[in-house]
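Each structure below appears as C-alpha cells.
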Structure I
Amino acid sequence: MMDLRNTRTTILNTGTPAEKREEIRTYFHRTYSIDEQLYDTLAADETFYIRAEPLRHPLIFYLGHTAAFYINKLVIAKIIEQRINPRFESMFAVGVDEMSWDDLNEAHYDWPRVQEVKDYRKQVRDLVDGVIRRLPLTLPINWNNPFWAILMGIEHQRIHLETSSVIIRRVPIEQVRQLPLWDICPEAGKAPANELLPVTGGLIELGKTKEHPLYGWDNEFGRHEFQVRDFSASKYLVSNQEYLPFVLDEGYEQTEFWTEEGWSWVNYTKARHPLFWIDSADGFQFRTMARIIPMPWDWPVEVNYLEAKAFCHWLGRRTAKNLRLPTEDEWYRLRDLHQIPDQPYWDKAPGNINLEYWASSCPVTRFRFGEFFDVIGNVWQWTETPITGFAGFEIHPYYDDFSTPTFDTRHNLIKGGSWISTGNEATRDSRYAFRRHFFQHAGFRYVESAQPVILPEVMYETDTAVSQYCEFHWGPTYFDVPNFPARCVELCLSYMQDRPHKRALDLGCAVGRAAFELARHFDSVTALDFSARFIRLGIQMQEKGCIHYELPEEGELISFHEKRLADFGLAGVKDCIEFFQGDAANLKARFGEYDLILAANLIDRLYDPKKFLSNIHERLNPGGLLVIVSPYTWLEEFTKKPNWLGGIRKSGEPFTTLEGLQEHLSAHFKMLGHPREIEFVLRETKRKFQHSISQMTVWERVKSS
C-alpha cells in the first residue's frame, strides 16, 4: 500500500537500459494501480455517472480517459498501429479542460457501463506493459526518444489522479466511502497568527533544456530570467481560521474586494464561503475527499484564484498594506532560497506532498522551511501569473494541445503542489495552470511587494490576418520567392547609394520586418501602421525579442510558431526603431525630415491615396527617396472608386496606377530608373498560397521643389 503512495518520477539519464526499462515498467504499474484504487472510493457504479463538477464530465469519462490516452499517443508516436477500441479511444479522447463557469454544457453522452470500461483498462494495461518490455531503449531518454510517449502517458495519468480526487470531493458524501489507502490527517487545532516575513530578492532562472534528467511537459522547456526585488511573504499559508473573518465580514457580498471577473462569478454562483466548507447548524464543517469532519481551523483554506485575490484586497484594506498573491517568479525565489531538493532525489518528502503522508491537507504549522511553512506541499498556491511559454517554447508533436490552449491569459499558474501531487507535479519545474474560477486542492499565501506585476499577452497570436503577416514577414520563403520585406529594403538601399542614411520611415509597417531591416543601415527608423493589431507584434518583437503565432494547417488543425529577433541577426538594432499607430493620409507634423520613405503594399489600401501623394514630399528631405511598392489591387472596401489612382478608364482609355503615380508625384519628384517587379507569397494554409507581384517605383524628391 505505501509503495503505491510513495513513488518518484523516473530519472532519465542514469543506469543501464535494462534497469531503466524495469524502473519505467514498475512506475507504470504503480501509477495504473493507484489510479484504479482512487475510484474504489466510489460507493457504486451509479456514482460514476453523477456530474459532481458541473464544468467537467462525470467520472466515467476519466476512468476511460487515462487509458485511452496511452493508445492515442502510442498511435501518434507510431509505436503501435492497431487500436484496441476505436469507439472508446474517440469518446474518451477529449473534453477534459474545464469550461467557463457560466457556460454549462448539458450535452448527453451515451456512456458505456463501468465494467466495460474496466475491461478496456485491463486490455490497455496489458498492451502498454508489452510495449515497455519490447520497445528498443537507449539512454538518455529525451523528448525525441520513443519512450517519451510512455512517460507522457504515465505522467498524464498522475495528473488525473489529482484532478479526479477533486471531482470525487464534490460527489455527494453518501456516494463515497473512506478507505484505508486514503486516510486523512488526524491533526487539527487552532491556527497561529500569520505574519509577513522578508524575502531577499535575486535573479530567477527557469526553464529546462532538452538534456534535463526528468520528464517535463512542453511549457517547462525554454529559458526565462527575471530579477525579483526584495519582498515580504506570509509565514504560513492562509488557514481556514485566518480566512473566517473575511466570510463573517460578508466579504462575498461586497463588490469592492473583487475583480470584475470575480464579482461576476460571485453573482453567478451565489457563493458565500469556500466550496469545501459546509454551513451547518453547529457551525462550519469541512469536506475532505470522502468524509465530512469538524472544521480543521489550522488547515489551509482551499479557494479559487478569484476568492484568494478578494481576500488579499480585504486584508490589505484592514492592515493598510498593499497585499497580493505572489508571482511565479516570487514563488520560485522563495523556494530556491530554501534549497529544497527535487522530488526524485529526496529521502523523504519535506512537505505534505507526493502522497507520502496523508490523503488530505494538514496543519499549516506541520512542515517548516526555515522561517516559513509549506513552501511546497499541503495545497497548491495560486499566483498572479497567467501561464505562457518561455522563450524557445516548442510544442511536443505527441501532444500539441497540452499547453497552448492555456496561453490565453485566463489560466493562472499554481505552484508548490498538494498532498496528492505526484510524479512530475511534485518537481521543481512543474508548471500547471487553471482558469481563475477553477477549484483544485489549492490555497494561497500573500505577499507585499513594490514590484509591479507584469502580465503576459496572449502568447499565440490567433488573429488570422495578423498571424498570416507574421509568417509573411518572419517565416520561411516559399517556392524560392525571397522574403518580401527584406527584398524591398535590399532594393531601397541599392538606390540610396551615397545619400544620407540618418532617418527612414516605414509606412504600413505591418508587423515590422522591413523596419528592423532598415535599422541595420539607418540611424533611426520610424515604423507606422494604421492597425494597432499589427503594430503590437512589432513592438513585442522589439521589447521581448520574439513573437508567437498560430497558423491554420488544414481544417481545424493548427501549428504553432516562434520567431526570435536574434535568429535574424537583428537584436542589436531594435533600439533604433520607434513604432507608432497612425494614418498615412493624415500624418502628424512630427513625422518628417526623412531620407527614405518606404510604402510597401500600402497605396491601394489607403482611403485617400491622392491626399497621401499630395503631401508626402513634405516628409522627405530634398534628394530623399520615396519608394512605393504595390500590386495595385484596388478594392472599394478599402478605397472608394473616385479615389483610385489607376486601374480605371479616363476619357474612355485605360489609365494605369503607374500613370496615376506620375500624375500626382511629378510636381515634387522624379522617378529613378524603370519600375521593378517584386514577387511575394502569402501562406493561407499548408497547401494554399497567394502568389502575387507588386511593382516598385522609386521617386527622388527634387531639390527645387
Structure II
Amino acid sequence: MRLVAFIYELEKWLACSMVTALRFVNYSICVAAFTSCLLVLRLHADWKDEIGFTRLQALAGNSLPMAPSKGLSQVEATEGSTNYAPNRASALFNGKTFELKSGVSDTSSHADHVARNFYASTSQVPGTCPIDLYNANDWLGTRYLNIGTTTEPVAETRAVQNHSWAGSTGNSTTDTEIGRRLDFAINRDGFVCAVGLYNQDTNTPVHAQLLCQTYNTISVGRDDGGHTKGLTTLDGNGRRKPDIVAPSAAPEYATSWTTPMVSGAAALLYQKLVDYYYSPSVSDPPRVIKALLLASATKNTVPDWGNSSSSPLDDVYGAGELNIHHAYHTLIAGKATAGSTRYGIRGWASDSVSSSSSKTYYFRIASGAPSTPFSAALTWHRMVTENLLFGWGNLSSSLANLRLKLYQTDGTTLTKLLATSDSSVDNVELIHQPSLVPGDYALRVENSSSSTAYALAWHSLPAVTIVTTVSTAHEIDGAQGAFRLTRTGDLGLPLQVPLTTTGTAIAGTHYLALPETVTIPAGQSAISLQLSPVSDSLAQGDRSVGVKVGSDFAIVSDSSQAATITIKDKPFDAWRFGIFSTAELSDASISGELADPDGDALVNLIEYAFGLNPKLLDPTSAVFDTANGSLVISAAKNPAATDIAWSAQVSSDLKNWTPAQTTIDSATNFEARDVENFGESVRRFIRIKIVKP
C-alpha cells in the first residue's frame, strides 16, 4: 500500500457555502514499500487457488463472465514524479484499452503489480474492456472528486474502482469531505469501490484516514493481519475496519496487492449480476456485491475470527477471507424475495424496508446432512446530501439503523431467536454460526429508522453423503461394487468432491484405484461410483474398501460416515486362505492347486471340490453303483466351491474317454451315468472330472 501525503494550502472561504476550497500544490510518495510490515512468511498456494477462483474456473468454465463491459478504474499514487500506469505493452493486458486520465505516464512497477491482480489475462476478469487510469491526487481533484470546489464528483461510468493507496490530507474536515463525496458517488453511479488499508500493524486506522474509513466502499486488509485495523475515528467513530481480507502470502504481502484481488472478484460478480442475471437498479451492484463478498468470506482460514451482536466484524479480519467460489455460488443461487417462500442454503436479496418495519426471508438446511457453517451479511448505503443553495457542496450524511436476526422456524412461525447483529454505528450487519444444524430458518431485516434500501446475502455449504448400493465386488467374475454420492443445495454448477479410502484392500493390487476426487455434474444431485476388483491367484481372503467424503472448503461431510464394499476372493483362494498359514500359502508345494500336503493322493483342488480337509487323510464322498446295467457315479459337493465345474467321463480302455450323461448337478450333489450297458462290453470305467476355470 502506498501512502500519499497531501500538502495543501487554504485558498479562501467561499462566502456562499462556508466550505474550504483546497488547491493541491505538491504531492509526494512518503512510503514506497513496507518491508517492516512483512511480519510472518506464510506459504500458500497461488492466491487464486486460496480464494477459490481456480476451482470456480474449472467447474464453471465458459459460464464465467469475462471483464465487465463497462470497464474498470485504477487509481494509483505516483511512482517517481509522474508514473501511475501499468506496463500497457504487456501481453498480460491484451484486450484492455487504457485511458490515461491524469496525463502522460511511463510504467509504474506498483501499478503494474496491482493491474496483474486486478484485470490481467491471468486474473479473475480476463478479456476485453476499457481501463481508466488516474493518479490519486488528480482523482481527488478536478479529474473526479472535485475536492474543495462547488462541483459534484464526475460521473463514474466504470463498474469497479480500485484504490491501492492510503493517506490523509492532514485535515479531518477535508478527509471527511473526501469520504462523503466518494460515498455519494458510489450511491449515485452504482460502481463498486475497493480501498486498501495502510500496511502497518497497529490497532487504529488513524494512519490512513483515506479511503478506508468510508462507508459505501469495501475496505481490504491482509489475511496475516499486517495492516492498520480497529475502530474508525473519522466521520463516525467506532466502526471496525477492514471489511474483508485477502491472501497475503509471498510475494503478495501488502494490501496494495490484496485490494485488487477483491476488486477483481467484485468485477466478476458485477458482470454476472448486471449482464447475465438480472437488471439491477443503479445503486444495487455496490450493495449486493458487498453483501455477497462479506457473507461468503471464510472464517476458518484466518486465526481466531470472532464477532458479537454489537460488533459484527472481527477486529482484525473483518468478515473473513475473500472466497469468490462461495460468492459466485451465492449469486447464482438466485435472488430471493421477502415472504413465505422457502429458499435453499444460499441466496441474496436486494430490497427496501420501511420505517419501523421488517422483511423476512425463509431458508432450509436439508435434513440428513451434517451441520454447516453459516453466514449472512446485510449492507446498505450511508446517504450523503448536498446543501448548497448555489453550486454543489456543504455535505451532510445520514445512516439508517438496520438490524439482522436469525430465527429457527416452524413453517412461517418464528420459534426461536438464534442470533442478532445490531451495530448502531455502521452500515454492515453480519451473523455467523459455526455449525448450523439441518432445519428451517429465517433471516429478518428490521428497520428502526427511515425507509432504506439494502442488500442481504446468506451462505452455507452443501452437504455430500455416501452410501453403498452394491456391497460386494467379486474377483472371480469382475462383478463391480458401487457407491452413491448425493449432494444437497443448489445444482447450478458442478460440485467437486474429494474422496479418502480405507480398508484392507490395496488400491492397484486388489482393485482399480478410485479417483481422488469426483465431480457431480451441474443439474444432478447424485452420481454412482463403481469399484472394479482385480483378479489374481493369491489366497488373501475377503478384503474391504471403505470410502469417505474428504475434507474440502466447498462442502460439509460427516467424517464418521463411510461406505464399505467387500471384495470377495475367488472361492478356491478363499478356501485356501482359511486352511493354510501365511507361510504355507507362500509355498505352492503345500497350498497349490495340485499339491497333496496330506499324501492321500487327492490334490488340493479335489479336496476343495469335495469339501475335505487337505491336511487330513479322509476319503472322498464319491460312490460307484449300477443302474439298469450302466455304471453310475455320485458324490456330495462342497457348496462353497462355486468356481468348480463338475462332469463325468467313461472309457472302455482307460485311454480314450468320452463324456458321461450328467443326471444331477446341484449346489450340493452330483450324479452321472454311462450311456452304454456294461454287460455288452468286456469292461467299462467311469470317473469324475473336476475343472477350475
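Observations on the model:
- Comparing distance in nm of label points 7 Å out along Cα→Cβ at positions 393 and 601 across structures I, II, the highest figure is found for II.
- Here helix-only ellipticity at 222 nm (-39500 (n - 2.57) for each DSSP H run of 4 or more, over all residues; to 500) was derived from just one of the structures I, II, and that gives -9000; the source is I.
- Source structure (of I, II) for distance in nm of label points 7 Å out along Cα→Cβ at positions 377 and 633, computed value 6.2: I
- For 56, 30, 24 (semi-axes √(5λ) of the Cα gyration tensor in Å, calculated) the corresponding structure among I, II: I
- Cα extents along the principal axes in Å, for residues 193-528 alone derived as 86, 47, 37 - corresponding label from I, II: I
Values quoted throughout were computed directly from the atomic coordinates according to the rules given, and no laboratory measurement underlies them. It should be emphasised that the depicted structure is a prediction, and the values quoted were computed from it without experimental measurement. Cβ atoms are built from the backbone, for glycine too; each structure is taken alone.
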